[in-house]
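Asks: Multiple structures follow.
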Structure 1
Amino acid sequence: MPLRLPNINGFAASELRGMRVFGGLLDAEAQERVVADLRDVTAAAPLFSPVTPSGKAMSVRMTSAGRFGWVSDSRGYRYSETHPDGVAWPAIPQSVRNIWDAVSGTAREPECCLINFYGPEAKMGMHQDRDETDFTQPVVSVSLGDDALFRVGNRTRGGKTESIWLRSGDVVVMGGEARLLFHGVDRIAEGTSTLLKSAGRINLTLRVVS
């Protein structure tokens with residue numbers, strides 16, 4: 001069953017430092033379809049708790065779908081063709097691929113769908129997405145579940161930042177001059193969504209890796 005999206009032509013997107021923010025792009029039915037498909041992904045490639053190269057545990061749990069997945073451990077941050085358990089990542093669900101096709105503006109196919117689960121206390125420090133080869137290709141971010149305070153900075157660390165609340169069904173496209181902006185998640189507003197069975201937020205980021 002294809003994911004039904006509003007007509008992107010004419011669907012108003014706001015901007016945050018060059019990032020395109022499609023507020024409420026996914027309706028309730030579309031969100032439920034994606035979450036159901038993600039359960040199949042996590043059954044094949046379970047969520048795991050990554051650690052930084054210095055050995056510090058990250059507060060998010062993650063897994064991936066697609067040709068590549070993103071991993072972090074004592075060997076560093078990198079893409080891998082296998083889950084830490086050694087199995088190949090499952091395919092990116094068509095419901096998620098449809099979002100990429102609708103908003104990415106590129107003919108390239110996504111090679112990785114990174115799936116981050118934020119519990120109520122989880123955060124993500126300011127960082128750049130720069131482990132990919134081709135920075136002309138965008139990163140598409142999908143929010144599902146509880147609201148998240150999303151902060152965007154500059155192409156170098158430090159300086160003034162701006163923040164917005166991302167809600168369930170919002171989609172952000174980081175491309176062009178905004179592709180390498182530092183960004184992060186400061187906090188999760190527990191209880192702001194009933195989409196997930198437990199409190200928290202799922203964030204999907206779709207990328208071209210090679």
Structure 2
Amino acid sequence: MELTPRQMKMIEIVKEHQPISGEAIAKQFGLSRATLRNDLSILTMTGLLDARPKVGYFYTGQPVEPLLFDKLYHINVSEIMIPPLMILQTISVYEAVTTLFMYDVGSLYVKNEADELIGVLSRKDLLRFSISATAPEKTPVAMIMTRMPNIITITPKETILTAGTLLSRHEIDTLPVIDPEQPKKVIGKVTKTRIMDFFIQAGHDSEHPSF
């Protein structure tokens with residue numbers, strides 16, 4: 001898989017105008033920011049562009065060879081997924097916050113007594129709760145989590161490209177990796193950060209191979 005003409009043009013725009021916002025890039029094409037979301041996600045996940053909140057996009061100068069690019073995007077999710085961090089639906093919001101910061105993760109997966117995935121609790125969920133409610137030590141996470149079927153999942157045999165597209169399209173930070181035979185059983189997770197780290201490391205390794 002090679003970069004598309006539009007993606008190549010986006011890189012040139014960023015080189016010339018960096019730092020530049022996503023909205024400003026979209027304006028150059030006469031398109032909406034949402035239309036370019038997948039392209040921007042691909043370019044940042046491969047390390048070609050860097051995005052900084054409230055600043056914009058920068059060109060990193062990182063080259064990606066077409067063959068390497070193709071190889072990386074066809075790697076299965078199973079090869080980069082990491083262990084999920086799961087909590088019971090009965091624990092309190094206070095306990096969930098403690099767990100989230102103790103393990104330095106962006107989201108927690110919520111399970112029932114049968115170890116089935118029933119929800120996802122993100123930092124955004126916790127922030128919304130903290131603004132509008134009190135007594136976190138008495139409120140179970142089941143009251144504020146995002147519930148099934150509103151959770152986007154992926155299977156281990158799907159590609160990293162599919163994972164990145166889902167994360168970008170749905171504007172989420174994490175995807176539970178589920179057992180294809182047991183859709184409620186979580187066997188791993190993949191995040192935006194995990195995918196980006198993988199591509200950056202792969203790019204670094206291609207430039208500085210170890211013998």
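Asks: If we compute relative contact order in percent (Cα under 8 Å, 6 or more apart) for structures 1, 2, which one ends up with the highest value?
Replies: 1
Asks: Can you say which of 1, 2 returns 14, 28, 26, 24, 8 when P(r) over Cα pairs in 10 Å bins from 0, in percent, for residues 41-120 alone is computed? Before the final figure, lay out the partial values.
Replies: Values: 1: 19, 46, 29, 7; 2: 14, 28, 26, 24, 8.
The value was obtained from structure 2.
Asks: Out of 1, 2, which has the highest value for volume of the Cα convex hull per residue in Å³? Could you put the intermediate results ahead of the total?
Replies: Numbers: 1: 117; 2: 144.
Evaluating volume of the Cα convex hull per residue in Å³ on every structure, the highest lands on 2.
Asks: I've got another one for you. Given a value of -4000 for helix-only ellipticity at 222 nm (-39500 (n - 2.57) for each DSSP H run of 4 or more, over all residues; to 500), point me to the structure among 1, 2 it was derived from.
Replies: 1
Each value in this text was obtained by applying a stated rule to the coordinates, not by laboratory testing. Quick caveat: nothing in here was measured; it's all calculated off a predicted structure.
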